[in-house]
1. Of the structures I, II, report the one carrying the highest value of Kirkwood radius over Cα pairs in Å, for residues 299-418 alone.
2. Comparing structures I, II by percent of Cα pairs over 31 Å apart, which one has the largest value?
3. If relative contact order in percent (Cα under 8 Å, 6 or more apart) is computed to be 14, which of I, II is the source?
4. State the single structure among I, II that was used to calculate Kirkwood radius over Cα pairs in Å, for residues 171-522 alone, giving 22.7.
Structure I
Amino acid sequence: MGRNITEKIIESHLVSGKMVPGEEIAITIDQTLTQDATGTMAYLQFEALGVPRVRTKLSVSYVDHNTLQVDFRNPDDHRYLQSVAARYGLYFSRPGNGICHQIHLERFGVPGTTLLGSDSHTPTCGGLGQLAIGAGGLDVAFAMAGKPFKLKMPHVVNVRLTGKLQPWVSAKDVILELLRRVGVKGGVGKVFEYSGPGVKSLTVPERATITNMGAETGATTSIFPSDEITKEWLEAQKRGKDFVALSADQDASYSETIEIDLSSLEPLIAVDPSPGNVHPVTELTGTKVDQVCVGSCTNSSFRDLAIFAEILRGKTVHPNVSVLLSPGSRSVYQQIAKSGHLEILIAAGVRILEATCGPCIGQGGAPPSGGISVRTFNRNFPGRSGTKDAKVYLASPEVAAACALTGEITDPRTLGEYPKFKIVPPVVDDRLIIPPLPPEEAEKVEIIRGPNIAPLPEFDPLPERLEGEVLLRLGDDITTDHIQPAGRFLPLRSNVPEYARQATFVQVDPTFSRRAEALRDSGKFGFIVAGENYGQGSSREHAGLCPRFLGVRAVIAKSFARIHLANLINFGILPLLFENKEDYDKIKQGDKVSLDTSDLSGELKLIVNGELEIKLKPAFSEKDIPMLKAGGALPLAASGS
């Protein structure tokens, strides 16, 4: 039987395991990427491994998140990252060069290879046929050290595209349609592989929009074929030599098939508080809008910014709407300048920001109190925008432009004839990417550490019995933004003790950190109880690392999101599942609990308040047990195991 694209790439990189869905496998990693919000911790961990130089074919350190340098902490992080890149053989993309996913797509992604990134939207490069997977920073550190990446062999779902997008409908509506069908948990354990005649109608940036936001389904990744459109795009980037044709065999099989007729799609919008809460724009027509944001790694290509500008040509944004725009890369910034679209945007009253993540990660651009912000971004979790009671809706550049002009949610099809514009050639200018130094020069580089860069916490082995308390009882779809929020806390990413004390669960319960630390100092351990899909969203490993610092040693949930589950195991926190999900209702916050952990392969029973027994089952594999016993991946590696 033939192979699909995902199987072909995994097979050519397989180190161990069998390609049976659900079975644990390990694959070699060709490329890695980090960004500054996750990078400092990833490189502290890489340094702890004692490897003299990265062992991947290519690794890149990007600065795109923490660029609001309101004090010394962010620039100190950037200086550390640049010195680490010089010392250990990485490319370094300087602040202002753009968003990691957009730049990696433009400058580094290669069809048929593997990419592991410490950012959940790493699957962006699936738009050119790369198997690109988001992971925690520690997994990326191990990959840079030459270690294989472990994951469960995913089910491969064929998303078959037919037809062609109609005017005023764009690639953003394709992924919103998929989210409307499968929700934010429907991709867990799966890869969405796109096929069908409709694929040929989509450019690489449009494909990348789809694979980028596919992360919101919980999928391992998403991927498109590498075809003549991919080749043409790579040639425009002056990277034609990187092209490799890649497609599924005619007799390839899939776990399931989802059919999407592009010609039948209409403008869609994801309504607060979830990317999976998708509705036709027509259902919300007339809703007042206070802010519009365009850009982020999902919709910041030249095509996206140019069509937004064309819709605004000769007009002015609504007086009650603040409009912000973030180009995806310095190259895109230069493209819209050359094409005249930058001038159109400025004349229309659009506020042009840096080529960074910006408002998407809560770095500036917060909406007003109780306001509605329509964004071309990928996430609308509560509080992520920087305003706790604001509502964020996710839509295409076309819908965003219509809202910017009218001051309310508007079907863009009511604006008249769809604008046409010419694609100008990309500006290929890598002067803000610093290449690796030769090994003999790299060895002489001194790594610069600012005062906010704290040493890694110590990771004690797992005791044979955990005695403690349920610190929090949470519901379904708890995100990493709930656990370890970003935004104004980003400068603390390099300082785990301070990040833990100031931010852990602060949006859920401001007393959490104080209570957890007091329990830890008394010699007891913290437990967290949650519902379905615990840890969805960002790859930020701090959502495991900071609770661990505060003494949390077990999380009991109905189900876990993939990346967060791996992060919990990496930092020695036991991820456990209810054997009977109804038992979730028998536990409350403040309950005194104990758990025998002497035999993680045996029967696991939680004792609640000294009398009630609740049966649990592991969310980890037998292979994870030595790591959990050691207290995490780093102490296990230090032991030589």
Structure II
Amino acid sequence: MSIRKVLIANRGEIACRIARTCRRLGLQVATVHSTVDRDARHVREIGESIEVGGAAAADSYLDIAAIVAAARAVGADAVHPGYGFLSENADFVRALDAAGLCFIGPTAETIERLGGKARAKAEAARIGVPVIAGSAGGVNDPEAIERTLRQMQLPMLLKAVAGGGGRGMAVIDTLDGVAARIEGAMREARQSFGNGELIVERYLPKVRHLEVQVAGDGQGRAIHLYERECTLQRRHQKLIEEAPSSGLSPTLRQALLDDAVRIAEAVHYRGLGTVEFVVAGDSHYFLEVNPRLQVEHPVTEAVAGLDLVQLQLEIADSGRLPLTQSQVRCDGHAFEARLCAEDVDAGFLPATGRVQRVAFSRAAARIESGVESGDAISPWYDSMIAKLITHADDRDAARRALVGALRDSTVLGLATNLHFLQELLEWPETRDGSFHTRLIDERVAQRANTAEPPPDAHLLAAALHWLAQRRSEAPDLGCWTSHDGFTGWRLGGAAARPAPQPALVLRADGGEWPIRYARPEASGSCAIAIGDRAAEGRLQPIGNGRHLLHAGARTLEVMLHGDATKVEVASALGSHVFDAAPFLGGAAGTAAADGQLGAPMMGKVVAVRVASGDAVTAGQSLVVLESMKMELHVAAPFDGRVAHVRCQVGQMVERHQVLVAVSAAAA
């Protein structure tokens, strides 16, 4: 191989994953980082990195000149873009060509023909591949987009011409507030891809999302590596992928594969790419081409028995396909789950903060992660913590293996979708493959209203951990001292019983449980009452946040993290986060009820739509935040008038920081 050293122009799990293949092939590697990523895992793991700018992607990972300069500085002769960032930027490819650097991906001309959704759609239509009805091309003028929407039958879909992953996308099912929706989609597209251009097309709400992995030599020869099922999504972003799809007839599968190869051959595609389709019944429609590696590529690797990064490198180095279509196999079935830092019950709102503990040592799965214990999840980039991939002889075995791998994984320190992924894989629609792209969005509200209470073992572990925290924080505080003091002790040899008055209230998922303690025994065991239910147990620390909970005849390994205000518990029974408060701590109305509107997540203020003194109506958008490339609107909780605005555009705000104060309108 003539390539000697590769600069990986990306971050997170994909940078680490690319580096492993490069090193296995004997290639040297280096990477880049932003100011907030100086201590990130990809920097630590790769070992050589150039700082290319500030926290915002536009100031670092999207800075073409800085990336080219970094490649020169480390002596690289090739650049791998990973996915996202500059992976679909034709100007970046031309800059690398001018610098004499090899781009591990398609040519600039191919990216221009296929990387933009509008031109890709035109290419597909030109060669007779079915497309979805909509605008003829991309549009930069928000007023023109609004005129187009008013001329068409709703619902319609707005989506960014550049990029993917649900960024810069909005479903328009009403014209109320449509200007703000257009503005938000264009702004998100600019922030994510440096291009705010949108296309408008008919929205198909209940379809399947399938994609075909293709590889080409750049000379007009292309092959497929079979298809992937990517239907299980939230906010147009994939959560679970599998290969192959279980819901296709042989005729429809062959049509998808043939159309994908036709498109790749028509544009003389070089390297790896993905042709995406939506399927409605027995009909399929071209969606887009992603001229890069995909997040979900490991499921194709599992069933095809290939290393797709190696395949990319070999094509870029030799200009030839190293295998023929007849050599491509599809054995067994593979699943992938995207483990993300997000609050499922808050509409999959991204979560930021420090990951106190992440552990996959017991998970019988391939793990791709860019995060380790102690790392921070910032609001600047994607919220993904890890991908878990399983492979088995048949679909149900692979699905069950993924459920088990998720059950044996632990993440503490911030909200994640870990437990939800386990639930999702057990839904009847997931089991039998009868899902559609709107399934998760439709059911998540129902899930929030029917959340099961935490098991008593988790409540017991949280209560014991809270007690240990309070006693360690104040070792000489009267009744908290040693084991002669909690509130249920009495003289004599009688067994300790829980005190008549609760000392603690644990809250989670809308429920609350008062906790009454007895005197802890010398052994460390303590009898407690969870509401009116009796329990007894002790915690035995075994290192790194792991404990054995001994409760009667049962022993359960639990992971614990927290302090006297919040306790996280994870075990084979699932994971729960409890708010902990002294029983006599009092109660206060929510800030929103008082009109003190706080930031629901850490992020950047991108729009302030009101000023002090303005009249507002319930539901009106007052402030727009951006975090992890996602926009969130802070709305008025009731009719009233703005008393104060306490933020400004461009400001970084912390979670719960008050942004706007609203006074209620007089009755």
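Where a number appears in this text, it was derived from the coordinates with a stated rule and is not lab data. Quantities reported herein were computed from a predicted structural model and do not represent experimental measurements.
1. Working: I: 14.4; II: 16.1.
Structure II comes out on top.
2. Numbers: I: 49; II: 58.
Comparing I, II by percent of Cα pairs over 31 Å apart, the maximum is at II.
3. Working: I: 14; II: 9.
The structure behind it is I.
4. Values: I: 22.7; II: 23.6.
Going label by label, the one that fits is I.
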